[in-house]
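None of the figures in this text is laboratory data; all of them are computed from the coordinates on show. Keep in mind it's a predicted model, so treat the numbers as computed, not measured. Cβ atoms are built from the backbone, for glycine too; each structure is taken alone.
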Structure I
């Protein structure tokens, strides 16, 4: 009997040594072999390949100052936890180079000191948010927070605003969108800080394109990540390319031109594309004067003769001479006062200002808010070239139609009752992405003297290139306001009448990122987290059952395991 007990004791010691050795071996191997397992269905803890590579390549400390700390509502605590989780993921791949801290900007009890901190954060680019906070006595008070992050690397820093505020979204929807875009926003910031040679973007001018103030809000954001330059072609062959045939810009933006392009300018743009350049077109096929509309309550919509139709058709796009009308539309202020009475303005739906629907099938437009447009036109894709892939990015709503130009635009339409039966067209395209190899629009159109000139370097077919065409130049244009005698730009997508901010700015940023070959960053935009809301009726009806289940069941399981283990040992040693 004693020998049996000694053998059992010996076996137990051997088992313990073996298990202990295995554990030690696993710890040693874990120092050389790194892996993580994400068991969530939406892979929320899996970083994109681009982010992982960037973190592993970091050769200095990337520091994150997160301004989400203090007495916060439950929704913001969830956002705070999500930030901490993703920064821990960053640290897992970036090792000691990733450091962070959470800061409460309102921690000081001195109002002057607190306001100075707020001012500094605002100047760095963080946007404040007002919160309603419930006090212990039941009263409510206002609290200012700055839900954002200052990312610094080698003495340079960039501000990241992480709270989304999409028009029409519920608070839960906005928080979920904020959480979904965390990796994208932080990766974008790190890319900017770590990139030694940022892409170069040229904003064309010379054809009545939007002036710098009209694109100021977007340009100031882009300047954090790209090199921007205003460029005029002026029929100069080397305006977009150098003398060796290399493109001067990674991307050119053609924003709402109003004057026709000469054949020489078109040729220079064409050859820029043939050499692998990328183009963002924002064009108005139909011209409408808002000044005339506001003065006389009516105006004539006419063709905007840009002399680009043949060139775009060759690339696979046709801009139709029409204007979209949509039941899903923005509002405009309309004077409802009687003649001779003081002006009295009231918002009214304006079917010529469609609220466009972003496609959920492309990273450029996925998870975007609706887009505000003004006098958009329908785009057709043409041609059957297998070398060009065409993707619809923006459409109208399910209830839309169009009117052909020339057309009389009259504010009296506002007084008419909208009849859904007249809006029979659905999801009309107004934004298209084209990528692949394009045929030159000047093939068989130029003389042999030009096509055979080595200095010109004429190409009939392009290198791999991309372009995006939007049939509304206003998508990129910010509003302005007079402030203390100075005209300043308002945020792109902000509607000063309804105080809503639409998704225009993010659409433009995503379009430019994609065209500048930021595919790694765009991969992170495709991630989608689901809000798993609790079933409130079920909670009310079965509250006690689930409480008991969560409290009592774990205890019963532990007791059952303990009793089973005791019985097994008793049976084993009794033998």
Structure II
């Protein structure tokens, strides 16, 4: 197989109408690069697409493509073609093909004695869902426990919460089918390398169950909350058709072990159910489960995370900065990624950036308020928003307790709830900055003003309040320092009219549940901590990949026990 790392097409504002049309255009360009005829290319697979806007407004679409030639079985022929091309972006590569049994170290088929073992998956977020799917696809019959409701009922409950403020602590933005990612932007990019093919396998499953095939190659793949809801439902239906089971509104509240410290059973809704293995894919907001694990002396450790605020700007401002035009026709609405370090050494960075999105009330506990970002597949709202967050370390938590990070989060969320009286508290950056610096700032010198066109774009009621009172002084100062630096990168980012909404605390898990090389808990054999809540992932894709990995490890362990 021949790979061309860079095929550049000038974006002239015209829309390519279909995937086949795009592949046809790329085939002609690829044939020219390789100095061969179009007919010699049997198949072209787009592996990556990105946008090069360094010379805006002249913008290029850049593609990486794998080519299967009519003589692809002949490696010497491919090498000859590559040599003839004399192009550093062209090479001969071997495709990475994901094979579950091979990755699990299993020769041949999985024995029925192994696949008949009882496996529980606790949590139906991306980690739990993809773990259950891979197990079911390979002959196992996993039982998925989810404290929240199925996605259809969940959507009704969440919409009601946004309308009335009446919180359901079992089913909400954090808990329910699909996990916290279901009510998010649905971004599928990840910093995790995919040398084993798990990431591409996950993307292929997303497309199999309804996502646009563009996610297979976009540099910043995105589904949107509306499409993601349908995808998780179809995945659940397929798992059930393969013999799996889902038990919604059923919370696992305890773990039973035998005298050797090995998993024996789970307590769910007051009933004891025996299992041979259990996947702990609980999500980063399962605070009551963290407390249960602490009571059971399950090995955990505090870990750093980040807290901050959602920041909103007009989407046109971001488009103009990134593309040089306010309303791109043949380009996706623009996004950004911002990173800096303060003079005191704290990291400040953008997180879960939502082009054309909404700030949502993502609370899950009474008397506390947390926000997140969400967008639909079209990303067509007027505002862009992103979390701008500051790193916090265990030393910031004020306690040596393993759950000190949880209490740190709760303290901030309680303050946000009180300030907004249950509504999302928001504040213009001008007022926020003055409140933090406690003096008249020079912010009015910023020439970019858009208060008349940028009002909060939220799911859930909002109210103007003193958002600058939520975080400790040092974190507020770090936030302002970051915003001022980002204003030098994106003109208008630190405008007095930027909207600050608080508080963003659920960026990642505050703990890591220790696991061994076999994927099992250091404390309980047969218990498999997995995904974001366990501290081994940081988003939809990395959680899905970790779920696939844990499925492999469980299969390997159960097959080995038969030998």
Source structure (of I, II) for distance in nm of label points 7 Å out along Cα→Cβ at positions 131 and 451, computed value 5.0
II
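Out of I, II, which has the highest value for Rg/Rh (Cα atoms, Kirkwood Rh)? Before the final figure, lay out the partial values.
Details: I: 1.08; II: 0.99.
Once Rg/Rh (Cα atoms, Kirkwood Rh) is worked out for each structure, I has the highest.
For relative contact order in percent (Cα under 8 Å, 6 or more apart), find whichever of I, II sits highest and give me its label. Could the numbers behind the result be given before it?
Working: I: 13; II: 18.
Of structures I, II, the maximum of relative contact order in percent (Cα under 8 Å, 6 or more apart) occurs in II.
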